[in-house]
Structure 1
């Protein structure tokens, strides 16, 4: 790892965790259960905040002519709009927060179990043993991130993780988000390494001063991007 980075910042989807787990397990679970969840948690203040955020976004989508489902304040209407956002893979903070709450019930019930690549746990342990801080930056909510690593198929990995960041910090494709993360962790961006499978995110991190590595879990990867490529975390000492 170039320069023995003091801070390792990791993406999740396609980096620590198979994309199929996100799209074939997590997203379908949230989609199937969102209506019943909203109906049974209508008095929960945190769910109400998520719904308020979704309502604001629905109003913007309607005003900008995107044709979202109508909103009448019912659980059914909120469900229709949430599923509309899911169909578009929208990275909205309110939706991600709501999904995390649904998944919390799934993990608690044993219905869900987080998946990570086999090389991830030893890499986390290796970095921690050498005094490096390891943090997560994902579009999924901080709650969803913690749940995945706490209930992983390799056991509870949260003791190996120092911090978690989601889109409340800022968009993943903007350099300022990475500067904020470095500041929150008390390190200059130049002391950090960001690993992701998404070039636009890596470009933003590099613009902020981070070293970068492109996770290519299923070669061949993209060409002509200028980032270091790694097939597994074994290549990151």
Structure 2
């Protein structure tokens, strides 16, 4: 692709791209003429990474260089993992009011079709508040919506042998497990909860258990996937 297409895809100005190349943050493009150069998807992904480090973590150029060097040493699968995680893990966004009002705005923000949204709401995966004239979608709903769209975009759907209704099974399992666990916790800590002493720690344990679910699932899936790939190679 030409540099104008790279600018369009990343939102990074041409002058900044040239600066990053001079600083060694971006690989040099392939020359296709005296004053012409060709860029590729690797340039897109690297620019998005740098942009994320600048805009969300406010890192200076020397620090970004170190991060990029570490990134370059990673395997292709680990680089792909970094790209996905950088899209969804934004802790500071919890300080910003990001609720979305109305189905149309929600579908625009997530890229989800009306059919898929109706299905996910029926299965209790996306659960907007309906106390007002229009549904109100939370940040979790928005992230789940984007994740579901990405699952479909990556070809992980019915045509690839995956039944989307498995998402309902996962959601129901988590809800049942959380409900059971909370009941046991509440029964054992009613006195502390009544005094208000447990509110902060209760919120913290909620986040910790959420991360436990995430990392346990991620660890298991990655290990099984690597094992399957290795068995196919041998």
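Just so you know, all these numbers are worked out from the coordinates, no wet-lab data involved. Fair warning: this is a prediction, and the values are worked out from it, not measured in the lab. Cβ atoms are built from the backbone, for glycine too; each structure is taken alone.
The table that follows gives values for the structure above.
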| item | result |
| --- | --- |
| Answer label among 1, 2 for the case where P(r) over Cα pairs in 10 Å bins from 0, in percent, for residues 16-71 alone, calculated from the coordinates, equals 20, 34, 37, 9 | 1 |
| Ranking 1, 2 by relative contact order in percent (Cα under 8 Å, 6 or more apart), the structure that comes out highest | 1 |
| Entry that produces 5.2 once distance in nm of label points 7 Å out along Cα→Cβ at positions 48 and 216 is calculated, selected from 1, 2 | 1 |
| Value -21500, calculated as helix-only ellipticity at 222 nm (-39500 (n - 2.57) for each DSSP H run of 4 or more, over all residues; to 500), assigned to which of 1, 2 | 2 |
| Origin of the derived value 0.35 (FRET efficiency 1/(1 + (r/R0)^6) of positions 112 and 208 (r between Cβ atoms, R0 = 30 Å, to 0.05); candidates 1, 2) | 1 |
| Of the structures 1, 2, the one that 18.6 was derived from, the read-out being mean projected area of the Cα convex hull in nm² | 2 |
